[in-house]
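In structure tokens below, several structures.
Bear in mind these aren't lab numbers, they're just calculated from the coordinates by the rules spelled out. If you're wondering where the values come from, they're calculated on a predicted model, not measured in any experiment. Cβ atoms are built from the backbone, for glycine too; each structure is taken alone.
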Structure I
């Protein structure tokens, strides 16, 4: 397991016209530990919805291993035990074939500086791990257990 290290983390969120852009931006910033908040570079893209309503996306990413690991430890500290149990039990459903872990977080909870798994009204987090291509899922799960994201 020594070859598994935190890689790139991508965070994205859709901001609808009915939402306060600054609040959604602050929610994303709440995911980061204080040490990394100065390094956040949120990219905003504007689109039009099906009926012409304005929609924006906010994205950011973390690329260096030290920052990704610090981010993951901070994130895991904000999860409730119930969400950690859920993530542990459904771990394989959150992984793709390349070993990327996908999380969907409740925007409102994150704005309130809590982290909750949620499939609707979400902030999407994609976690890539620096590893060999043949790393078994159990080794990945053990890595996330060490970080504190799963139990």
Structure II
């Protein structure tokens, strides 16, 4: 005997665009973004909320989208990596990550950029210690973090 999953309508604004979909009540936000909305920039790597790769902004707050149910964001405003650039013009954080090697394999990069962008909105000119503390929830296995810190410092300088 098979059962049909219970679904609920979820209506959100993602990167300034309205979306609506009927989703199973067990669907997590990262899967909703990737599979229901086709926004594949957000990555899921740990599935338990400790790596930061799936970081998105929901109603102005950073969240691990692998831990949040999609039905919990109904009516919310969400910002993902796809909404960071302004058309073809990269955001200063994105450009700095390219210029200073803040990414290697790219699995953690969307979450790193979302967190770094949030940091610079909260603290426009952070110290190295502030960067380290703020970014500690975003893990990277490739860069050793020095390039990530340099990228964030460069993005802060470009905004002066």
Consider the structures I, II: one of them gives 3.6 for distance in nm of label points 7 Å out along Cα→Cβ at positions 64 and 80 as calculated from the coordinates. Say which.
I
If you work out relative contact order in percent (Cα under 8 Å, 6 or more apart) for I, II, which one comes out largest?
I
Note: helix-only ellipticity at 222 nm (-39500 (n - 2.57) for each DSSP H run of 4 or more, over all residues; to 500) at -8000, derived from one of structures I, II, originates from structure II
Out of I, II, which has the highest value for distance in nm of label points 7 Å out along Cα→Cβ at positions 8 and 32?
I
